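Just so it is clear, none of the values below were taken in a lab; they were calculated from the coordinates. This structure is a prediction, so every number in the text was calculated from the model and none was measured. Cβ atoms are built from the backbone, for glycine too; each structure is taken alone.
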Structure 1
Amino acid sequence: MTDDTHRGLLPTGLADILPPEAEFEARVTESLMASFASYGYERVKPPLIEFEEILLSGSGSTTAKQTFRMMDPISQRMLGVRADMTLQIARIASTRLGDVPRPIRLSYAGQVLRVKGSDLRPKRQFGQIGAELIGSLSPQADAEVVLMAAEALTDLGVPNLSVDLGLPTLVTAICSAREIDLSAEGSNLRASLNQKDAPAIEALSEKLGDETSALFGTLLKAVGPADKALAILQKCPLPENAKAELANLAAVIECLKDRAPNLTLTIDPVETRGYEYHTGVTFTFFALDVRGEIGRGGRYLAEDTNGGDSEETATGVSLFIDTILRALPDPTQPDRVYVPASTPGVAQKLRQEDWIVVESFDDGDMEQAKLAGCSHYWDGSQVTPVTNS
């Protein structure tokens with residue numbers, strides 16, 4: 001398939017981004033990065049490809065099935081193309097920036113590539129923009145990341161933003177305290193909780209016991225608005241470590257309500273999909289009438305990729321540019337002025353006035369300005385709008 005008929009054919013899940021969408025995506029990306037910078041987050045840029053054993057070590061193993069691999073012809077070692085940038089930032093923090101005083105605030109923007117798309121995100125390559133706050137246990141750190149991302153998205157114009165908070169360690173803590181084997185009946189339990197299937201949870205009462213089954217049923221009832229959900233959860237007979245996590249979630253919510261009282265907050269205490277390596281409060285961003293999540297994040301342990309045993313706590317957020325663009329109005333082409341070749345010096349003058357200038361190589365007129373996709377043209381004395389007459 002090398003003839004001209006197939007030269008525009010691309011692999012499934014990959015696409016060319018054309019004008020004006022490519023320029024719009026770049027502007028949105030830089031707007032988000034500028035918002036992060038205003039909170040003191042410094043930009044880093046990890047490589048697209050790393051050694052496989054480093055990229056997929058520790059928590060990175062959760063992306064193993066989504067990672068493209070290849071042989072490095074120079075080192076003869078296996079390489080991986082990043083499927084997620086979060087753990088690359090943790091690597092940078094623990095190595096290149098290991099001596100920088102904590103907490104450290106880092107931001108990033110780049111492309112990721114995955115082996116397969118999903119129902120909600122069929123694209124295999126897409127832009128990921130995010131920030132990581134590494135080295136603080138304070139619930140205010142979690143709240144800062146949520147608030148920063150919410151503010152950046154709101155400033156962009158994302159409508160009806162909401163944040164769904166979670167505690168993916170809650171189910172594990174309950175199962176551990178009640179000696180429930182997650183590799184056996186627990187596998188059905190996780191699936192039933194993620195699907196919010198109350199009858200299926202009730203059907204597991206014979207294996208789990210009536211008391212435990214009832215507890216998980218109560219957790220399902222807590223899915224919803226934050227105030228109501230938190231009140232239900234605080235009455236549940238939870239293990240001590242789970243109570244501590246719940247208290248941290250309550251502190252995060254209090255901080256969010258204090259600083260952003262109009263931000264819509266919900267809680268899903270049983271959702272674990274996509275949060276396999278998280279160790280505390282998590283959050284997912286949604287926008288009304290927009291299919292799929294706009295971003296997600298939460299608390300995790302940033303591991304020492306040098307082979308040491310040290311870990312430091314971190315919290316961060318990843319925003320997905322393709323979903324964000326679907327939440328915003330379609331981009332429009334900016335005004336452009338067409339300048340004929342017979343007017344030397346005019347193009348430079350107009351650019352200094354912040355016009356986008358397309359220079360003709362001959363004495364073009366309004367019709368040629370239309371063909372060049374310009375909204376205005378230089379009529380010899382001034383900038384004039386292009387008309388359809």
Structure 2
Amino acid sequence: MIQVLLIEDEEPIRRVLFRILSEENENYQVTEAVDGKEGLKILGSKQFDLVLCDIKMPKMDGIEVLKKSNEKNMHVPFIMLTGHGNVKTAVEAMKLGAYDFISKPPDLNRLLTSMRNALENKSLRTENIKLKNKVAQKYVIIGESPQIQSVREMISKVAPTDARVLITGENGTGKELVAHQLHEQSDRSKENFIEVNCAAIPSELIESELFGHVKGAFTSAVKDRSGKFEAAHNGTLFLDEIADMSLAAQAKVLRALQERKIQRVGNEKDILVNVRVIAATNKNLKVEIEEGRFREDLYHRLAVILIHVPALQERLTDIALLINHFTTLLTNEQGLEPKEFSEEALAKLYDYPWTGNVRELRNVIERLMILGENPISYQNINQFAPK
């Protein structure tokens with residue numbers, strides 16, 4: 001049943017709407033409130049899918065009900081009912097997040113259409129929230145070791161700013177998780193997070209990938225194409241494995257950071273971009289600079305804030321938490337049978353060198369959940385974990 005709360009102080013209109021909605025659709029269950037104060041009390045006591053709310057009422061008007069609903073994060077769509085001359089107030093309600101406003105006496109078709117659209121919109125928002133939560137779960141940083149707590153503290157301080165960040169650490173430590181958290185905790189979180197693996201793109205294509213190109217710029221450029229900088233406009237661009245970028249591309253990235261504008265390959269027209277750049281590398285950039293493979297001026301542009309992600313060997317106390325996280329994740333994502341680990345098996349996992357860091361640990365846990373017994377034994381570790 002679709003739960004609808006009708007807040008209306010004029011009894012004739014309230015009775016008509018109650019009867020129409022109840023008769024029009026048997027899936028609607030309508031609860032009545034005679035004023036805003038009562039309506040807010042009922043709204044806080046039960047889960048509703050939609051609220052029809054008059055604006056001008058005694059004790060508490062509809063605008064105040066909407067404001068208090070927002071303050072309590074009730075996430076329920078409001079359709080405001082307004083009498084003649086209250087259009088200005090209705091527009092104010094829309095700015096506060098009301099889905100629609102309808103003049104009284106309401107046109108039945110208009111009202112029912114607006115209600116259907118509001119419910120569909122609520123459903124879409126709910127799905128988006130679930131999807132975002134699922135993505136957020138994928139990129140959560142697991143661990144309570146002092147090293148990981150230090151990383152989290154740095155993220156919380158830096159994320160709300162637009163400062164560029166250089167993330168360092170060995171392969172598999174979770175540098176991309178830090179980049180995602182910096183984006184999610186920033187004011188840019190509603191905009192795009194664009195990731196570029198500089199090591200995976202051939203040097204002759206990296207400039208086109210980053211800055212786009214115009215038709216005819218090179219043999220395979222059959223049409224105009226925007227690049228990652230444009231895709232990340234107002235959002236975040238994550239340049240992973242930045243040390244593998246060619247010197248020519250580095251020069252263009254430096255210009256983009258300095259001047260906040262780019263040029264597509266084959267075109268001299270400037271395109272303004274508002275992008276926060278986060279970079280990551282598993283190499284020692286100071287050594288790369290000394291050996292002429294990385295621009296020192298670009299390093300200083302990128303390394304406004306440095307965040308180092310520790311190797312798993314530096315945070316062994318987090319292994320149990322990581323194992324629990326990965327077993328839960330794999331159970332939910334792949335439908336694998338939940339399994340526990342014997343004390344001997346856990347002790348054995350603590351003894352591994354973990355040269356592949358957290359990524360290697362995740363792969364081992366997945367292998368053990370598929371092939372191991374329940375509980376996973378010391379013998380299973382010897383069979384299926386790396387030697």
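Here Cα Rg over 2.2 N^0.38 Å, for residues 103-278 alone was derived from just one of the structures 1, 2, and that gives 1.14; the source is 1. Here the criterion is distance in nm of label points 7 Å out along Cα→Cβ at positions 71 and 351, and among 1, 2 the highest value is seen for 2.
Here the criterion is relative contact order in percent (Cα under 8 Å, 6 or more apart), and among 1, 2 the highest value is seen for 1.
Mean count of other Cβ atoms within 10 Å over residues 7-14 was computed and gave 9.8; which structure, 1, 2, did it come from? Of the structures listed, the value fits 1. Looking across 1, 2, the calculation of mean count of other Cβ atoms within 10 Å over residues 47-54 that yields 21.5 traces back to 2.
Comparing mean count of other Cβ atoms within 10 Å over residues 15-22 across structures 1, 2, the highest figure comes from 2. To which of 1, 2 does the computed value -14000 (helix-only ellipticity at 222 nm (-39500 (n - 2.57) for each DSSP H run of 4 or more, over all residues; to 500)) belong? Comparing all candidates, it corresponds to 2.
Source structure of the calculated read-out (distance in nm of label points 7 Å out along Cα→Cβ at positions 63 and 239, 3.0) within 1, 2: 1.
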